[in-house]
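Undergrad: There are structures below to look over.
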Structure I
Amino acid sequence: MPVPLFDTASPLEPLRDRLHAAARGVLDSGRFVLGPEVAAFERELADHLGVAQVVGVANGTDAISIALQAMGVGPGDDVVVPSFTFYASAEAIPVTGARPVFCDVDPETACVTPQTVRAALTPQTKAVITVDLFGNVAPSEEIAQDAGVPVLEDAAQAAGARRNGRRAGGFGAAATFSFFPSKNLGAFGDAGAVATDDGDLAERVRMLRFHGSRDKETFELVGRNSRLDELQAALLRVQLPELEGWAESRRGVARAYADAGLGELVGLPQPVDGAKPAWHLFVVRHDDAEGLERALNDAGIGARRYYTVPVHRQPAMASVGSGIELPRTDQLARTNLALPMSPALSAEQIDEVVAAVRACASGST
């Protein structure tokens, strides 16, 4: 049977009536931006994460740039960021006037380490962005201690993950989320949030998301229009109580892949020490990832390589990325391959994927 790379619809099917009711409630209320649904979602997500405050914004990219601005990052500053990540993690830095400085990752975890960050620090480093890539959880606490500068945790792919008993999004001076529809906690459009224990930082984020104003009359900062819609907040509120169960199901799929012998065929992703990943994507490694991708897709198995051109090699980053050598990033860009992952993935589908990898892996080289 065909097995898709993503299955976002099946986990939502039992919630259909509640989602429809939430949407109707917003339509009937006549409140569409920064209303009671946004305020309630911010409180509920803060409680879920174990942080003091959450501020909803329009999308995950805005969340990063707004959080950096609220942390005081600006022109003349450097921000260390991994190159093996989605482009937005670095794209959000120049918006503040700061310069991205790219660092390497650990190929087995796909996350930055204190050592890879340390190698990229400059005298102008004002902050470090740690990315909880593919639902793993980067060692943000250790990096903050080692680097001696604030850390912004990009948890866009890690909703539902934990490390050392704390939830992803609870590390660093602040953390950011994307609720793009394909994420572990997905809206029905664009949406994002900033989470923090720092009340002053949260207040600056609130101002920056609304043109730099507290009251629509006095504009204290040069901000932007980046507000979370009531509709998206209402739909996210329906899903939030399901997140823990979905994350545990994802971890169960990862265990089933390992128990079925997938690690004999490809390199399995490894959790960061102390982490319980939420496995937004299940990304393995293979020397001929490109050939294996083609063979699996031909066999009806969803498979996709990610970030094959790392951010520091993207044309828009030529002025800051030229000449940088990040060998482990290049290795992971060449060898990574995402296999199907969903809370709804069945045992039969898991066996189908492993059998297809077994059949295709030898023939792809």
Structure II
Amino acid sequence: MKTSDSRLPLLDYCRFLAALAVVSFHYFWNGIQNGKISSLDHVDALTSWARYGYLGVDLFFMISGYVIFMSARRRTASQFIVGRAVRLYPAYLVAMLVTAAFAACIGTGETAVSLKQVLGNVLLYKPLHHQRFVDGVYWTLMIEVTFYAAVAVLIAIGTQKHFNKLFQVWPLLMLGAFLLGHGDWMDPQRGNWPLLGGYYAFFASGAIFAILSERATAWGYASLALSTALAARYALALMLPGATPVEVVVTACLLASFTLVFVVINWSSGGRVATLPAAGFLGALTYPLYLVHAHIGYMLLSRFGSIEYRATAYVLTFGFVLLLAWIIHELVEVRWAPFWRSFFEGVVGGVRWPASYVARRRSAWRERPDGPA
């Protein structure tokens, strides 16, 4: 049995390929389409495929469900919270400040960033600050954080031994919410229930694949089929109406390929694929690359790109954001890791202190001779 996702090199490859898909989507399609890349236009040979790159986010969510399920079962609530905070926040904070610094130097119009935005984005979780994201890709972090918070609560109330059942029941709850009219995340005005629809179906699929990697059951496969269907329904609904039949078929095939990817990952988890070249390095670069590629890339391509030197502009821009991602990984995530872990352990300990103090005082009072019998 595997002990961590780092022992699955195919998972690291999938992370990096998902990141490349999202980068392609932003550079070759979305950035030009929304006007944030003003110096270049679409290239049909590239955009015909790059426009599907947003599905890399769906693959990220499946990977997150898989990894979080495997790691959460072996940790206390505080260990889980600290681990997720160390993984998520330091790189985010530095990447956000670096992006804001670039915007202050070369950002204009759609790529400008205000000081109010920067100060608000320090809090990371948008419902707390009500400011536009410094970089549009941060919206996915809100979904991740909500998922992490739910898992932390489940650990805190002592349900870890029931994780297999809980995660396999999750798709049924999503189906129920959908049938009752509270799980259609395409319409936020309908009072959708938290965690019971939309992108969370991808998290559920990833988690159930993790369960099946250790014990395959008919119930597990049925739950996986339901979560996969709900995820596909949501992903296809995002592109409708207006999508051509070809686009629908391509999207469906790409979504189906994600399922096949996890079948292969589970097959490899028994040690069949022990190593792959640079897997750990590519996996480590994925998160910082995701954080810095979009807004900084838009600004660089708009400022220095041109139709005549399009290929050079793309190569240099991608090389630069990749280098920036490596610097953030090495300096923030590796060298400063002990500091961040100590910091967040202190924060979590500070939050826990009042409750633990009351519990100790109550225990001491009960043990007194004049305490309650």
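Undergrad: For structures I, II, calculate distance in nm of label points 7 Å out along Cα→Cβ at positions 168 and 296 and state which one comes out highest.
TA: Largest calculated value belongs to II.
Undergrad: Who wins on relative contact order in percent (Cα under 8 Å, 6 or more apart) among I, II, i.e. which is largest?
TA: Largest one: structure II.
Undergrad: Ranked by Cα Rg over 2.2 N^0.38 Å, which of I, II sits at the highest value?
TA: II
Undergrad: Related question: Thinking of I, II, which structure, once mean count of other Cβ atoms within 10 Å over residues 80-87 is computed, gives back 20.4?
TA: II
Undergrad: Given a computed value of -23000 for helix-only ellipticity at 222 nm (-39500 (n - 2.57) for each DSSP H run of 4 or more, over all residues; to 500), which structure among I, II does it belong to?
TA: II
Undergrad: With volume of the Cα convex hull per residue in Å³, for residues 96-287 alone derived from the coordinates and found to be 193, which of I, II does the value describe?
TA: II
Undergrad: I've got another one for you. To test your reading of the models, identify which of I, II gives 2.5 for distance in nm of label points 7 Å out along Cα→Cβ at positions 192 and 216 when calculated.
TA: Details: I: 2.5; II: 3.3.
Among I, II, the structure yielding 2.5 for distance in nm of label points 7 Å out along Cα→Cβ at positions 192 and 216 is I.
Read-outs: derived from the displayed coordinates by stated rules, not from any lab. All values derive from a computational prediction rather than experimental measurement. Cβ atoms are built from the backbone, for glycine too; each structure is taken alone.
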